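In the part that follows, the structures are each spelled out as structure tokens.
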Structure P
């Protein structure tokens, strides 16, 4: 079993409901246990002109291989209407493998740790609700160090529903 952190985001078709449905689907994955889900957060899109995003992080324990998990996540995205029309375009659901145990993965389809996660408050702050502050990334930095370098700016923590 490895602890895996999944970033979740949506800015189309009732984003909070998209994330709730994704959590239900994650809980049904084979060889996987859903350990926890952060609060939901809203943030502006990284690109101008797009609707605001709703984001969260889920923690899983799984024995699935990384690419098998990626395939399962993409199947969940597709099942919730994800269309890949433009890179970084609006989406019904985006599920990203942020961390996969302590692995470094550099495959054509998958890079872990997820690129730029250290610069994204909408990833780090939800992750901090689930992971220990001394969680160490493969490059030696801790989650606490990443949080200090990435202020809580532009995020709105949503009340539980």
Structure Q
């Protein structure tokens, strides 16, 4: 395999690991927000209108930015009717086949998220709620998360090609 692919794999894998490990602590932020919501609404009787939406934004950022890391760690959901019975080389071949569908889907999603973000910024889009937050921050995080997953899908594709050719990375 050309050295440029090995450099690409190392860079993307390292970025996804760092982002994934950072984002995994977002669950604590979401838990804090939900506990704060419970306390302010039920104990203090002073509900905060922004807190539930902020928790929703947090969990959205959590799963979108963690997508590349979950692919790298092989923690994603997979239909396992036949896959588990395949050899390592057979799994790599199956992953190469399905990678093309994944990359196509993520590319469409990525370009759609670019146009959506551009529209959001141009129109200064806000949510139609009492808090009325701007939408561009979460759409930016969505774009970054989709891009990381797309880059990681290519990294996985390259690794599977190497596995089919019986070489080590």
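Given that Cα extents along the principal axes in Å, derived from a single structure, equals 63, 37, 30, which label among P, Q identifies that structure?
Among P, Q, the structure yielding 63, 37, 30 for Cα extents along the principal axes in Å is Q.
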Name the one structure among P, Q that helix-only ellipticity at 222 nm (-39500 (n - 2.57) for each DSSP H run of 4 or more, over all residues; to 500) of -24500 was derived from. Q
Label whose coordinates, when distance in nm of label points 7 Å out along Cα→Cβ at positions 73 and 121 is calculated, return 2.3 (choices P, Q): P
When distance in nm of label points 7 Å out along Cα→Cβ at positions 41 and 153 is calculated for structures P, Q, the one with the largest value is Q
With relative contact order in percent (Cα under 8 Å, 6 or more apart) computed for every candidate in P, Q, 29 is reproduced by structure P
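Laboratory data are not the source of any read-out in this text; all were calculated from the coordinates shown. The structure presented is a predicted model; accordingly, all values stated were derived computationally and were not measured. Cβ atoms are built from the backbone, for glycine too; each structure is taken alone.
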